[in-house]
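There are structures below to look over.
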Structure 1
Amino acid sequence: MEIIEFKNFGAYYGEKKVVNNVTFPVYINKITAIIGPSGCGKSTLLRSINRINDEIPGFKVEGSLLIDGKDVYKDVDDLTVLRKKVGMVFQRPVPFPMSIYENIAFGLKIHGVKDKSKINKIVEKTLKEAALWDEVKHELDKNAYSLSGGQQQRLCIARSLAIEPEVLLLDEPTSALDPIATQRIESLLERLSEKYTIVIVTHNIAQAIRISDYIAFMFKGELIEFGETSEVVRNPKNKLTEEYLNGKIG
């Protein structure tokens, strides 16, 4: 069952069209990887889901982008509600310049949670979900910047989970991390997909193959191929897909 659906979706920066006529579904509780060469439109596509691109002057869209059957650009007025449903984790960890505890509590307070005991429970729950609790439970008052890069990224994931999204978007979440931290994030995402729908943009083809259930391959703003990861890898239907997976383009 799909939770997100792109229908003839296009996106522009001013007069420049960067995403053209994209149609594919994102299935609930699955990991969908969007792959393709630099500049192919994959990050623009990802960031369209929770309308972060709206902040870029001249950005506009065409076609439809549905979440739970509602068009994100026509039926959604309150972006706070949308971004509560659709969490976002960026390429480089961006913890707030405050304590580990407050990094998670901050978003809860913005969304009206005032009960201290409830906040405490959510902080513990989400740090456990992000596989970080055992490493930081005795130093929650330490500045988040004291954590390693991999820990900071897991904290950012925990922060996104605290407001109970349905969907988690990740834009190259491991590109700035070492192999061990990358492996931890990948294992974490596989576990989280039991509860959340995950869409990840990655340049790392091997990573997409390892963790995703579905792959969407983009090239020059167009969707070239979409399907179950095992099927796309084993039997790509398009020559471009085969060449990209084999490292001949990209």
Structure 2
Amino acid sequence: MEQKLYEGKAKIIYPTDNPNILLTEFKDDATAFNAQKRGTIEQKGEINCKISSVLFQLLEKQGIATHYIDQPSAKQMRVKAVTILPLEVVVRNIAAGSLCRETGLEEGTNLPFPLVEFYYKKDELGDPLLTRDRILILNLATLNQLEQLQNKALAINTHLKTFFNDCKITLVDFKLEFGLDSEQNLLLADEISPDTCRLWDQSQSEESDDRVMDKDRFRKDLGNVENAYQEVQTRILSQFKLTINNE
């Protein structure tokens, strides 16, 4: 294995013989609260890599351009090299997490429309919520790119909500990252997994912590984190197979 280009909280990036292709390795490490809480989730790397691979393929079939190429091994994904925009694009369908803390909305409140928010990817600042004009002043994206991000995020939400609903899972909210390839095309990048999505089991009571199927189990010390991730993977793989077979 060549020397790594970059190591983050959840993934390691390696170069390949082709400068336009990178190898992403998913880690079992778990972090929360801007890495103030750390731990390990057994088989998280393999699970998140597989889930992300499947969901990228699903979105590609719906016309969403992603950095995904293929999955050469259990914990590794080959991807197109992109320059990541320093923005986290968060889409919310139901009030939870920081939205409740910052607005007073009760957790579980269905939002009248999907809410798209932009956060500054800067750990030392605590990844703050940004307005459009702050993004432009900081030169983090152009006005055209912001419009593309908004439209792509809403389209992705539509496709993922439908797919997760077929898995008997409610897509509460999720985080996306995008990057620019060598031709300045905006591609969906990073990952889509229980690490980056808030997912609730539709078969469980709304009042029960058992409905939580994502990293909130780690954040809130709810236990059975590995089981929740594995259950999400099982349902996604089963539904993806049905989707492919029905095409």
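Remarks
- Calculating relative contact order in percent (Cα under 8 Å, 6 or more apart) for structures 1, 2 picks out 1 as the one with the greatest value.
- Answer label among 1, 2 for the case where mean count of other Cβ atoms within 10 Å over residues 32-39, calculated from the coordinates, equals 11.5: 2
- Which entry (1, 2) yields the derived value 49, 42, 41 for Cα extents along the principal axes in Å: 2
- Identity of the structure behind 4.1 (criterion: distance in nm of label points 7 Å out along Cα→Cβ at positions 16 and 112, calculated), options 1, 2: 1
Bear in mind these aren't lab numbers, they're just calculated from the coordinates by the rules spelled out. What you see is a predicted model, and the numbers here were worked out from it, not measured in a lab. Cβ atoms are built from the backbone, for glycine too; each structure is taken alone.
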